[in-house]
Structures are given as C-alpha cells and as structure tokens.
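Peer 1: Pasting the structures in now, so scroll down.
Nothing in this text is a laboratory measurement; each read-out follows from the coordinates by a stated rule. Keep in mind that this is a model prediction, so the values were computed, not measured. Cβ atoms are built from the backbone, for glycine too; each structure is taken alone.
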Structure 1
Amino acid sequence: MAKKDLVVSLQNVIDTIRDALDKEAVKAAFFCALSIPDICAQIEFSNSQLKRMETGDRYIKWYNENIFAYENPPKGVAMNQLDGTVAYLIRCKMFHEGQLLHKHTLKKLENNYEELIKNDEKFKFSEIFFNFKFVTTDVESYSIGYASVDINNRPIGPITINAEVDPKLLSQKLMWTAEGVIRNFNEKQKNNPSSIKR
C-alpha cells in the first residue's frame with residue numbers, strides 16, 4: 001500500500017477513536033488504538049527497513065521510539081515498563097483472543113519490572129509482588145513500595161510493584177502521536193513531494 005494511502009487509513013482510525021471516546025466507548029477506542037503503531041511504522045520507516053522487519057518487530061520498534069521513550073524521565077528509575085513488547089502482546093491478545101489481561105502479557109510486564117528491580121543493588125534479595133490492572137481514572141500510576149529499610153537503606157521484607165494503566169489515556173496518547181505522524185508526512189510531502197516513497 002502506498003504511504004499516502006496509509007495516511008488516509010490512519011486518519012480514519014484516528015477519527016474512529018475520537019468518535020468512540022466522545023461516546024465513552026473506551027474499549028472500542030482502545031481496540032482501534034492498538035493498530036496505530038503498526039500503521040505509523042509503515043508510514044515512517046523506509047521501505048528498505050520494512051522489508052527486513054516482521055509486523056511485531058516494526059510495532060515494537062515504533063512504540064518504543066515514539067511512546068515508551070517519552071514515558072520515563074531521562075534520569076531516574078524507569079517506572080513505566082509497558083514497552084513495545086508488552087504493547088504488542090496486548091494488541092495480539094486483544095485482536096486474536098479477545099483478552100485484555102492475558103497471562104503472557106502479565107508475565108512479560110512482570111519480568112520487565114523484576115529486571116529493573118534486580119539491577120538495583122538495594123533490591124537484590126527482596127521478594128517481589130506484582131499488581132497490574134487497567135483502570136478508568138484518567139491517570140496512570142506506577143509505584144514500587146516496601147515496608148521499611150535497614151541501616152544501609154536496603155528494603156526489609158517484600159517489595160510491591162503496582163502498575164495501573166488507563167486504556168482511555170493510552171488510546172489518547174497513541175491518537176495524538178499518530179496525528180503528529182500525519183502532520184510530519186504532510187509537511188514532508190508539501191516541502192518535497194518526490195521524497196515520499198510509495
């Protein structure tokens with residue numbers, strides 16, 4: 001499909017998401033929003049890149065570069081571990097099995113957090129409990145908690161990791177980013193029409 005046709009398709013997806021959100025059909029909006037990374041990757045990546053990438057690879061790469069990279073401050077602990085791999089798992093499980101919280105998705109997200117925690121010396125010997133849920137609060141929340149610390153400032157007892165994601169907010173972030181992709185495409189085409197490869 002030509003990139004200009006993909007831009008039209010992406011605009012249709014954006015319009016559908018906006019309409020669903022206006023009608024408070026958050027699940028429908030989220031379902032549609034999960035298609036955005038693949039469409040945007042096909043628009044933004046060169047044809048030679050796309051030939052070397054499977055659908056999952058381009059989805060993950062685009063999500064990591066355009067959503068995940070902006071979810072955590074450059075310095076400090078990366079509290080949001082919902083990366084491109086987890087987003088792609090959510091997409092696949094929703095599209096193919098109709099499940100939002102599939103055990104494989106939860107396990108991958110849990111592994112991301114365990115890797116983050118285990119790389120920190122002070123958490124090395126702690127037991128980890130993981131809580132993930134989709135919420136309807138218009139707020140995303142990521143936290144690591146523990147009861148107390150020893151004299152060396154290491155946690156005593158188990159660590160609890162809580163991650164709450166709002167499908168509406170994630171849908172909006174994907175939609176807004178996709179609108180930027182369309183603006184960039186149109187600007188490139190306006191400035192140099194021959195630069196847009198089919």
Structure 2
Amino acid sequence: MCIRDRFIISFEGIDGSGKTTISKIIYEKLLIEIGSNKKIILTSEPFSQEIIKLIEEIGWKDPISLALLFTADRAYHLNLLFKQNPEIIIMDRYIDSTIAYQSSLGIDENWIRNLNKYFPEPDLTILLDLKPETAIARIKNKVDKFNFDEKISTLSKVREKYLELAKRNNKIRIVNAEKSIDEIVEETWSIVYSFLNHF
C-alpha cells in the first residue's frame with residue numbers, strides 16, 4: 001500500500017446512520033494495517049467546544065449562522081490537524097454535512113460551497129445511507145446535544161441532498177446503513193482499503 005502525502009476520508013450520513021461507530025472501527029483497522037508506518041488521525045466535526053456551545057444556543061432555527069459557525073469551526077479544526085502532519089485523516093462529518101443540512105433549511109448550496117472553497121475536498125467520502133424512519137428509531141433515546149426537533153424533521157430532505165451530491169461526485173461511495181454493523185464494516189473497509197491501494 002503506497003500512500004501519498006495526505007488523504008482525507010470523510011464519513012457522512014444523516015443522524016443515526018452510524019458514522020461515529022463505523023469511522024472508529026475503520027480507523028482502528030487502519031491502525032492495525034498501516035499504523036506502524038503512517039500517522040492516522042480520527043476526528044469529528046464540529047470540533048471546537050466554544051463553537052459547539054454557540055450552536056447549542058442558536059439551535060437549528062438560523063441556517064445562515066449555523067453555516068458560518070460550522071465553517072469557522074472547520075477552519076480552526078483543519079489548522080490544528082495540519083500542524084500534526086497526518087498522512088490519513090478520518091473525518092466524522094466534513095464539508096458535505098454543512099451542504100446537506102444547511103441547504104435543506106433553504107440556504108443556497110453555492111453560497112455554502114464558496115464559504116468552504118479554501119478547504120481541501122475529501123479524497124474519499126463514505127455515505128452511510130438509511131431511511132429517515134430507521135434513523136429516528138435509532139436516535140430517539142440517544143443523548144445528542146444537536147437533536148433539535150427542527151433538525152430531525154428535515155432528515156428526509158437531508159438524505160435526498162446527500163444522494164444528490166453522490167450522483168454528482170464519484171468520490172462519494174454509498175453504503176447501505178440499514179445492514180448489520182458487520183456487513184457495513186466489511187463493505188466500508190473494502191472500499192477504503194481498495195482506494196488506498198491505488199496510491
């Protein structure tokens with residue numbers, strides 16, 4: 001497996017799709033496979049505790065402020081990450097999350113893209129796709145600071161936006177998140193390992 005200077009692999013999907021669980025498992029598998037030779041970082045967005053608190057205060061009712069906060073958080077986050085000189089970054093949410101969630105609230109996609117145009121695009125995105133009703137059943141008893149009613153009510157639109165983004169971008173690979181964890185991990189690992197082996 002030959003790795004170039006840096007890769008960003010992002011995990012995307014609506015709430016309840018299993019991004020955090022699957023990204024952690026893939027990270028651990030990468031550590032076993034190539035971690036002795038490569039610096040690999042697992043991280044997630046939003047990152048800054050100060051910005052997380054602001055998002056909690058605003059809620060899900062001001063999409064412009066949300067887009068700006070998530071973008072500011074991303075700038076701060078990436079700056080810290082790149083100082084560590086990682087060769088592989090595993091991201092639990094990245095730019096596509098801002099596009100999918102905030103555009104579903106009526107914000108123009110191109111405006112969001114312009115906010116994020118100076119950030120590196122992910123080299124590979126795993127989109128964990130599942131039905132909103134499955135997602136809601138999974139998260140109804142989960143403690144999450146961002147489980148705002150307004151957010152949950154837009155999950156169908158967010159999913160549609162994610163699938164639209166996947167049709168336009170061949171770097172986004174869709175994985176059926178309705179399957180068992182073992183099946184999802186197997187398929188995701190196959191995609192990630194095959195992708196990295198091309199470099």
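Peer 1: Could you tell me which structure in 1, 2 was used to calculate mean count of other Cβ atoms within 10 Å over residues 100-107 as 14.5?
Peer 2: Details: 1: 14.5; 2: 21.0.
It must be structure 1, since only it matches.
Peer 1: Among the shown structures 1, 2, from which was the value 116 of volume of the Cα convex hull per residue in Å³, for residues 44-155 alone calculated? Intermediate values should be presented prior to the final figure.
Peer 2: On the way: 1: 148; 2: 116.
Here the read-out was taken from 2.
Peer 1: Work out which structure the value 25 belongs to, where relative contact order in percent (Cα under 8 Å, 6 or more apart) was derived from one of 1, 2. Present the calculation step by step, with values, prior to reporting the outcome.
Peer 2: Working: 1: 25; 2: 36.
The read-out was computed on structure 1.
Peer 1: Can you spot which of 1, 2 the value 0.50 was calculated from, given it is FRET efficiency 1/(1 + (r/R0)^6) of positions 52 and 116 (r between Cβ atoms, R0 = 30 Å, to 0.05)?
Peer 2: On the way: 1: 0.50; 2: 0.95.
Label of the source structure: 1.
Peer 1: If you don't mind, there's one more thing I want to ask. Work out which structure the value 61 belongs to, where percent of Cα pairs over 20 Å apart was derived from one of 1, 2. Please list the in-between numbers first.
Peer 2: Details: 1: 61; 2: 55.
Structure 1 accounts for this read-out.
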